[in-house]
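Listed below are the structures to be examined.
Derivation of every value follows stated rules applied to the coordinates shown; laboratory data play no part. Predicted model, so just to flag it, every value in this text is computed and none were measured. Cβ atoms are built from the backbone, for glycine too; each structure is taken alone.
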Structure P
Amino acid sequence: MIISKVKQFLEESFLFEFDDEVTDHSDLFKLGIIDSLGYIKLIKFLEREFHIEFSEEDFMSNVLVSFSSIVDYLEAALKEPQNIALLFPGQGAHDFNMLDRVSNLHGFKERHETICDHLGENLYQKLYKKDRDYIDQNKISSILTVLASSVLFDHYLDETEAKAHYYAGYSVGQWTALFAAKSISFEQLIQVLIKRAQMMDECFEKNKGAMMAVIGLKQNVVEDYLAQFREQGHFIEISNFNCVGQLSVSGTKKAIELAYENIASIQPKKSVILPIQGAWHCALLEPAQKSFEAYLQDVDIKLPQIEVVDNCTGLFLPDNVEGIKESLCRHISHPVLWEKGMKHLIAHDCKEFVEVGHGNLLTNFGFFIDRHLDHKSF
């Protein structure tokens, strides 16, 4: 891949072909193929394409005089340890067999028992009844998502030698990230998720909420489309900024139904009502945010041992417990800025992103954010 990309760039940018006269080892400067401006152009291409950074010493030493020296330099640079981020998925990707992969892994039995104690029922057995209303409950889908990710996280640590430098979680996955960063125990995590879901659900007891995904449209097009429904008195807004052309919208059930029925007018590539029993990450949840603020005061949350991305800001969570709790409360009623968070990690030299949990949605988002980096699911 490196060889073909570099060779194509050189031949197309400097209008020559490698042959018997211009070989892989030829000095392209002495042959007059590359001059000082061309050298700068080459450096910029290599930095952009391979996400490496040339030091001033490298820049001035003319180490890239031939095609073979360029390849040697790149291979050495890319062998250096790269920053890794572990990504934990959120709700919406749950299915009835999502625990099958993890049920025999170390730690599952103990965590499942903890969950059953707090739910008052056997979660794993309930899944076999294939009750869609049950699995789509906010409380249940949150716990399933976190359980699968937390067990796979331990498995990742056991099976790989890679050391993660950053964590990020999508929606409820941010709580998984905090667990992974040792900010909260698993039992506390389950207690929080149950209480959090209860408070969120209370917001929709009288006025139902819903969500839909909109794919293939620019943000401003979607914003303009939703504005017409707000002008009619409906509540609807973008709640998840996932990546270019990938947005989620939250609103009242009536507003989402109207928007979905008429969305063909703005020609999205795809739109779908999400299997969610509420309208997450929007202002309809402000009452839950206030209730959660009071509840979270008594929850023992520690500073994360590894930096965790904040969904609300797209930056890292604050470096103090009070600030973290404040952000976790805002997280309930504010949009998820996933793309911004991933770009923040990229700016911190993160080149490998590993999705740890059920599904590969975040991995797919990653390819649209920067396809030149390493995105994979574990």
Structure Q
Amino acid sequence: MFKKVLLLLVMFTVPQIYSLPRFALKTGGMCADCHSNPTGGLLRNEGGFSYGKNALKMWNSYKEGEELEISPVIGKNISYGFDFRTQYLAKFDSAKSKSDFQNMTGSMYFGTILSEKMEIAARYDFVWGVWEAYVVAKVLPFNGYLKAGTFQPNFGIRIDDHTAYTRGGDMGKITSAQNGFPYNALYNETGVEAGFTFGDFAFFTVSAGKSNVNTLFKYDPAYTTNLMLTPVQNDNFNLMVGGSYAAMKKTNNNDGSKLNVNLAGMYLGVGLNDFALLAEFDNAANYNEKDSAMSAMMIEASYKITKGLEAVVRLDSFSGDDPMTTDGTELKLQHLILGAEWFPYSFIEIRPQYRINTEKPDIKNNAFVMQFHFFY
């Protein structure tokens, strides 16, 4: 039986630590311009640190000529960073409205440059006990790299909110199955990844690794590819199109059988001056049980009202075979997010949101969220 409170609780429980792809879309850059991870997210490099310190803030916290000199670099080749998030949330239903505060994530980052061609990066989230660590060797042709260690594979658009059904969704708490695809902030794989950059036009990655939800030698590795094309990049207009594919094996929670899962997705990004649009559509076969079909969609529009303040609207939807039924019932989930992102000072973000949730069967669980984010 569906529980009114479950969807709301899970929607705001898992950490959100990724980069904001629309920043790259608006500036005409790449995620790697601001992050040491070539596919974006986690440790910010000096360019990303400077962007977060100077380009986002609405107000200065110092007088002219009194700016504090700070840096994420220790010595010449060691850097660090963090993301701390907490939030106030309130749920509204016909029975009783409730509100509370909640920890979300506390991630520390570490990186070091070993040579001109090799870097190490690591993350540890002390709220969830999740970690990543990998070496990046920039030794392949076409400005390519080889990554080895534990990391999240590069699939689709890495938006920073796991409640999008393309990035995790409700995490399996609405039904016994996961309604949302696996690439949330808790998911990673141990393996290798190769990436290639072809001028300013294309970025291609391919990886193979063992999922952290499978035991050793139980299944073959998961394989993931992603091709992103950026045919137009200038000061006023930027265009991004791409597609992803992943093949993996997982266990059917109902009968313990092996599932051969195939995920395919396509995505689009448009940046026009202060406006940005991101969209992704993913489809999965055999994800929760054999011969099942599921799809997820995400559309996000944002507009820069003034420096340090953006209006953001996002629509997420998920549809697919409901594994709790045997009559072919289709599960449909959708939420509309109306919100803003405010950066009053350097390294401070405040994110108010009102979330309108619609599901079949119906659940009255609209919510208000006020997130507080401190980063470095």
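Which of P, Q yields -1000 for helix-only ellipticity at 222 nm (-39500 (n - 2.57) for each DSSP H run of 4 or more, over all residues; to 500), as computed?
Traced to structure Q.
Given a computed value of 121 for volume of the Cα convex hull per residue in Å³, for residues 138-345 alone, which structure among P, Q does it belong to?
It traces back to P.
Given a computed value of 2.8 for distance in nm of label points 7 Å out along Cα→Cβ at positions 194 and 338, which structure among P, Q does it belong to?
P
Given a value of -0.50, -1.04 for log10 I(q)/I(0) by the Debye sum over Cα atoms at q = 0.08, 0.13 Å⁻¹, point me to the structure among P, Q it was derived from.
Going through each structure in turn, the value belongs to P.
Quick check for you: by distance in nm of label points 7 Å out along Cα→Cβ at positions 226 and 290, which of P, Q is greatest?
Once distance in nm of label points 7 Å out along Cα→Cβ at positions 226 and 290 is tallied for P, Q, the winner is Q.
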